[in-house]
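S.K.: In the part that follows, the structures are each spelled out as structure tokens.
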Structure I
Amino acid sequence: MVTEAGSDFVISRVFDAPRAYVWRCFTEVEHLKQWWGPKGVTIAKAKVDFRVGGSFHYAMQPPGGDLMWGKMAYREIAPQDRVVFINSFSDEAGGVTRHPLAPGWPLQMLSTFTFEDVPGGKTKFTVRWSPYEATPEEQAVFSSDQSRVSMTNGWSGTFEKLAAYLATAKQGA
């Protein structure tokens, strides 16, 4: 796991699976439902329209908690290389909402996911996050040490879930 300092939040991990399959795990709803989200969270509902202008709209179910909706609005797709989207919390209808547990968090995030081949049939996956059209207050929350630790922990848990899924999933499926 690699994280970088700077204004954007960047984290990477190498997965023991070919890039084409890791890409599918990020772009096909039947895969996303199995592993997406922080550790301990399950995906209760999900719909993917994977095209520029489309979205991934989903409901996360934390243990003993209320559903938390999220949305990715796809802006750029370069198959098996990168996907760029605006990420936000949402309501059940897909409208943009505030983070239910952190009201100072940026309303929207510009997210770039990249996929790179690694020798041995592995894939390096990198997340780059930056606040999108954020207020100075939202930018300060995003840049805080506490938020950086939280983002690192959240993505680390998500990466653990993906690694476990990749280890057990049939790659031809």
Structure II
Amino acid sequence: MALSSQNATPADVPDPFVISRSFDASPALLWKALTEPERMAKWWGPKGLPVVAGKMDFRPGGRYLYGLRTPDGSAMWGRFIYQEIEEPTRITLVSSFSDEDGGLARHPMSPTWPLEMFSVFALEPEGQRTKLTVSWRPINATNEERATFTAATDGMKQGWGGTLDQLAEYLAGL
């Protein structure tokens, strides 16, 4: 599996950041929330940073390019490059910050944040609910970028927690 233009080896990466949440939704509904840009726009991103633009080509090798409105009124851009898609249980992708055209960019508030993150979104049925587990780790990172990632665990818990709260609110409103 190609992770980006270069392959990372296990020795190159710290332990992944992993967060899970169970949702009151079927796997099919949760899958749609993760794979349809009009649905992603209703919940994706940190609280207080709404999606203001999104374009998705959902296929291996395709991408999702999105813009988030920051409190100062500017836009912060990100992208996913899809690697593997196993409907309705698993999506692997490389995520990064980007410019408005989808070019790779540094984190706007952390110059030592890793340029690329390998992410796994895994869905698992739990009776009438579905568990989503997100795993996230830097790839092709420098020692400084890996250290920044490792030191950011509490912030990632808060950020991903808020994003998953928004997903729960979106699903509850359907």
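S.K.: Output the label of whichever structure in I, II has the greatest value of mean count of other Cβ atoms within 10 Å over residues 69-76.
M.R.: Working: I: 18.2; II: 11.5.
That would be structure I.
S.K.: Have a look at I, II and say which one yields 3.9 for distance in nm of label points 7 Å out along Cα→Cβ at positions 77 and 149, as calculated. Please list the in-between numbers first.
M.R.: Values: I: 3.9; II: 2.3.
Only structure I yields this read-out.
S.K.: Next question, about the same structure. Any idea which of I, II comes out highest on distance in nm of label points 7 Å out along Cα→Cβ at positions 61 and 93?
M.R.: Numbers: I: 2.5; II: 1.8.
Top value of distance in nm of label points 7 Å out along Cα→Cβ at positions 61 and 93, among I, II, belongs to structure I.
S.K.: Can you say which of I, II returns 1.1 when distance in nm of label points 7 Å out along Cα→Cβ at positions 37 and 157 is computed? Provide the component values of the computation, followed by the final result.
M.R.: Details: I: 1.1; II: 3.5.
Structure of origin is I.
All of the numbers you see were taken from the coordinates with simple rules; none came from a lab. The model shown is predicted, which means the values in this text are computed figures rather than measured ones. Cβ atoms are built from the backbone, for glycine too; each structure is taken alone.
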